[in-house]
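Readers should treat all values here as calculations from the given coordinates under stated rules, not as data from a laboratory. None of the values given here were measured: they were computed from a predicted structure. Cβ atoms are built from the backbone, for glycine too; each structure is taken alone.
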Structure 1
Amino acid sequence: MNLTTTDEQQYWVGAQSLYGNAGSELIYRFQRVSPMEVSPFDQNTIYYGSQYLHRSRDGGVNWETISPDMTAHPPGTQGASGEPITRDATGEEVYSTLYTIRESPVQRGVIWTGSNDGPVYVTRDDGKTWTNVTPKDMPPGGRIQNIEPSPRRAGTAYFAAYRFLLGDFAPYIYRTDDFGKTWTRLTDGKNGIAPDEPTRVVREDPDRAGLLYAGTEFGMYISFDNGAHWQSFQINLPITPVTDIKLAHQDLILSTQGRSFWILDNLTPLHQIKESTATESAGAADAVAEFSIRRQARKSITS
């Protein structure tokens, strides 16, 4: 779009109207918040998700499909949205579609996807071949809300799954260190995040190994030991769903559902907390307090 003249040119992955069509009638099952990812290696390479992964190498002008259907696509789930009681003609509520796309920032061509009906896939050769790496112990049908490729190890990734819409309120955060061959569940309901607290997002700190941030249906948590233990990181954040987390310039940026955006600036005191304070059961409760003290001291020095 030319912002001076308002002239614009539109390009399409698929030109089929979604309105009034059931999922079974759609060529591409796009949802209303279809995931988009810009490659960390090339700003003109863009990924976009339906039930397939689509890629453009020229900023969105031309598109190619580089994957098979990477959803579970269970039978009986592809009727019109809202049927049989309140049919939704807008075509926005689509099941069995990709919900998250991420390319590894440390190894080009390693791309992860997650869908809103459960499966996790990865490619290590830029989309030529794909592998279903869904954890075997995870119940089917949940939404893979966010995937986090490690900023320091190509084979490591994390994801948060969201199943309370299916009546399962348990937290599901997983980590792999071998490109999805094996997974470790980081939330057993006893290691800091309650057994009835659904999880939405997990991110790894790029400046301190083992430091993770998790957003749940009720707030924020941190782990200093790569997810073995969690502790509340609520501080003055209201009790609210944390829908996404971004780490930029050593600041922590949150999006919430209904309570706006929140920023916690200057995470360097977290990077300086001693390992013993952060991980020992007796000292874990003091880590957030130490963080607050360090931040106040740093503010006093800089001001």
Structure 2
Amino acid sequence: MNFEQGLKLTLFITLIMITSATLPADNIWDLEAVDSEGMGTNPKVGANVTNSANKVIIQGIALNNTADYLSTTTQWQIYVQAESPDKGGIAAWAGIFYRSTPWPRFPLDIQPGDRIQIEGFVENARGKVNITERHSPDPSITFTVTTLQAGVGIPAPQVITNLADCNYFDQTRTGGGEKYQAQWVKLTWVHIASGTWGNDKDLLLEDDAGSTLTMRLSAMGDFDLHPAPTGNFQVTGILDQEDLAVPYIDSYRIWVKRYSDIETLTGVIDWHEYDFKK
């Protein structure tokens, strides 16, 4: 190989590296667009996997380590929040159930605040558009995960002061659960209305206006070691959706990693505890 050929090869390899690592082809917000039934409308959602042009490449900030929410012996899932000027969030999920080896197929050391890139195929998943392996044993559908920069920092949570702002479906995503889905959020001034406290449990949150939202406590958390908070508190987690049937227009929830993500509000009046009829 002469100097000119070597230079051309170097430039070609550099171009490939720049294209795949620093120029994501897809906007997360666009990938999450939905129709009136909550089904993804982007043409790449559910598209034919035999055509590599249907792959997506996304970049953003990881919001969790897989072990925060799921047992890594059977599942892998990372939520990725977009960075400006993009917006929104997306999850990538895989499970051992449909292809047992090799496992795990994806890095377990990704931490909240790492900037990562994922390349793969997207499909509808219980109200979300997720990057998945389509529940297929075909290794060509396996997505790839790359850490671009560790320790960038988790984004500041989007503060939601009224549950009515995030517990409903809005196709336009100007409000409601679709606006905040797969993103880091903080709910303020809420209390537990019902449910059983502990790891792997769902409770119903309520604010003082009477609006409600499900709070999902991670199965991998430490909630069993702490008592349930009483009175009003604020809680930080990922705004998620797990709707089991079409139309995918409800079943929004906040998925909480650990007890330290709940902050009891002290020195304030918890009006919901008072009976004004007395």
Structure 3
Amino acid sequence: MAVKPRIAIVGAGRLSSALAVSLREAGYKIDTIIFRRAGSSQARARRLAAEVGARARSIRSPILSSRVVWFCVPDQQISHCAETLARVADWGDKIAVHSSGALSSSELDAVKKKGAAVASVHPLMTFVKKVRPSLDGVPFALEGDRVATRVARRMVLDMGGEPFSIAKEDKAAYHAWGGFTSPLLVAILVIAEQVAMKAGIRRELARRRMRPIVGQTLANYFETGPANAFSGPIIRGDVATVEKHLSVLEQLPEAKQVYLALANAALKHLPTKNKKQLSRLLRKSPVIRRK
């Protein structure tokens, strides 16, 4: 791919913004930011277009001169947007990709039937309000047609990302894995806040006080592996302390349920002492569900 293809991006949300800026910094021309509806969607598209030197166009009347069209819309909207654009543009020799983690490239069948090569290209990264992460070093899962994945791989590499292939049938499991790495990790920390409040520590203060231990735990995990990052009463086989935890968590059934699930996972996958005694304690400590 001697000449970098021009790109149109469908959608102007947080992922679209990160991609548009990263692609432009990598030397790609962003031609068009396509919005689905007038109002806030249109306003976001215009702001992003101004930032990356593109034009904002409605999905009803796009000018798709770009070779690559990157769909960055919610999962349930991908196929609908593809069907809409399939009717209003020439798709011969175009590349269409979407960034759903759970859905396959088949969501783009409407434009594939019109001559486009298609792929799914999902960055393993979190995109939230007020934060635009760099895509340098971010893994991207690729699946789809050979031509489309080849072009996508080059774009990802140019952004500093790390492309890898994923089978179509493995996408749901891949996305569930991603769920554990960020949103469910946040959910665990929220449960930790609830337990801190039980100890008389305000939520905001709990977050500040958890930051050093959470940061060090993650650093230990990535630098030395899970076994060496694991600490606390379970690895020591301290049955009495775990029993105290379970007793106080009777008053927080949701937190107790999470504790039991994670403790059982630790017994199965991490080095622990007194496995039999701990396992027996966890089995005889059911969650009390409050009405």
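To test your reading of the models, identify which of 1, 2, 3 gives 20.4 for mean count of other Cβ atoms within 10 Å over residues 182-189 when calculated. The read-out comes from structure 2. When mean count of other Cβ atoms within 10 Å over residues 46-53 is calculated for each of the structures 1, 2, 3, the largest result comes from 1. One of 1, 2, 3 was used to compute distance in nm of label points 7 Å out along Cα→Cβ at positions 70 and 190, and the answer was 2.2. Which one was it? Structure 2 accounts for this read-out.
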